[in-house]
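These are the structures, in C-alpha cells.
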Structure P
Amino acid sequence: MPPVLRPRRRKRRPLDINLTGADYKVILNFYGIPHANLNAADIKKKAEKILGTKMCKCIKRVQKSRHAPVDESRAIAICKNSVLTKKKLRIYNFQCQGSYKLRPQKRTRKLLVVYKTVKRAL
C-alpha cells in the first residue's frame with residue numbers, strides 16, 4: 001500500500017512590527033553609544049543613523065576585500081544579513097551616496113521594523 005501523503009503547510013510570512021523606544025535603546029546599547037540624556041526622538045534618529053552607517057561601511061569593506069573582490073549586490077546581501085537580519089530587523093531601502101541613511105517605505109515614514117513569526121496553535 002502506498003504511503004499517505006499529507007498536504008504541505010505553508011510557512012506564514014513574518015509580521016512587521018514597529019519598533020518601540022526600548023528597541024531603539026537596545027540598538028544603541030549594542031553599539032555602546034550613550035543615550036542617558038537624549039529624548040525619544042533623538043534616540044530614534046541616532047539608532048537609525050548608526051544602522052545606516054554600519055550598512056554602508058560594511059558594503060564598502062566587503063567590496064574591497066583583498067581575497068576576492070565582490071560585486072555590489074552580493075556585498076549588500078552579506079551586510080544586510082550581518083547588520084540587520086541577525087538582529088531580526090528589516091529595512092525598506094538605504095542610501096550610501098553622499099550621506100549614509102535609511103530611506104522609508106513609500107507612502108509611510110517607517111524606516112525600520114522588527115519581524116516576528118507567529119506560531120499557529122494546532
Structure Q
Amino acid sequence: MTDEHISTSWDNQLSYLLSSALVNYEFERVGGVTFANEEFQAAVKNHVPEGHTFKALPVQFTHFDTEKIMHHIYSNKIGKEILMARGDQMKHALRVKIVPYPENVCAVWVMIAVRYRSLA
C-alpha cells in the first residue's frame with residue numbers, strides 16, 4: 001500500500017448502519033438464515049445522498065492480525081476501489097464485529113465502505 005498522505009473523512013452514521021449487515025452475514029454463515037437484509041439496503045439508500053456511489057466490502061477472518069486484514073482488503077478488487085476511491089463529498093465507513101466461539105475461536109467480521117459523488 002502506498003502512503004499518499006491523504007486524510008480520511010469518516011461517516012459515523014454509515015459505520016453504525018453496517019452493524020446490522022455484519023450480524024446478518026454471521027447468521028447466514030452459521031445458520032443459513034438472513035434477517036432484515038431489505039431493511040439494511042433501505043437504510044443505506046436513505047442515508048447515502050442521491051447521485052452518490054456506495055461501495056462496501058464485508059470480509060470474515062479467524063484472526064486479529066490487522067496487517068494481514070488490511071493486506072487482504074487491499075488485495076481485493078473492491079477493497080482496493082474503496083480504499084483508493086476519489087470523488088466529491090467522500091466519506092468512509094468501517095465496522096468490525098467479533099463473534100467468540102468455544103476453544104478460542106472467533107469470527108472477525110470487517111466491513112469497509114465508501115460513499116462519494118463521482119468527479120466525472
Structure R
Amino acid sequence: MSIHKVLVVDDSKTELVHLSEILRGAGYQVDTARSADEARIKLEQARPDLILMDVVMPGKNGFQFTRTITRDPRYVGLPVIMCTSKNQETDRIWGMRQGARDYIVKPVRRDELVSKIKALG
C-alpha cells in the first residue's frame with residue numbers, strides 16, 4: 001500500500017499547521033480535522049491513505065475514534081498512527097490495542113514521523 005493522502009486529526013491549530021508542514025514537505029497530500037466528528041465527515045467524503053490521530057480532544061477522544069475506525073468494515077486496512085503528548089507506556093499500549101498501527105509522541109520530529117509513515121507503505 002502506498003501512502004499519499006494523510007488526514008491529520010488534532011484539536012490544536014498549531015499542531016495541525018506544524019504536522020501539515022512536515023507532511024507536505026515530505027510530499028504528502030494533507031487534509032485536517034479538529035475533532036473526531038469533523039474527521040468522520042471527511043472520511044465519508046474521501047478516504048485517506050493514513051490517519052494521524054491526536055488523543056486528547058473534546059468530544060470523542062483519539063483512542064475512542066481509533067477504535068471506531070479500526071472496527072468499521074468500511075475502513076479495513078486504513079492505518080492510524082497515534083500522535084500525542086501522552087508519553088506513558090500504558091498510553092502507547094492502549095493506543096495499539098484500539099487498533100493503531102504506530103504511536104508517536106509530541107513534539108514530533110520530521111525524520112521520525114516520515115520514517116514511521118514509510119514503514120507502513
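We did not get these values from a lab; they are worked out from the coordinates using the rules stated. Note that the coordinates shown come from a computational prediction; the quantities given were computed from them, not determined experimentally. Cβ atoms are built from the backbone, for glycine too; each structure is taken alone.
Assuming 19.2 is mean count of other Cβ atoms within 10 Å over residues 46-53 as calculated from a single structure, say which of P, Q, R it is. Computed on structure P. Here volume of the Cα convex hull per residue in Å³ was calculated and came to 201; which of the structures P, Q, R was it taken from? Only structure P yields this read-out.
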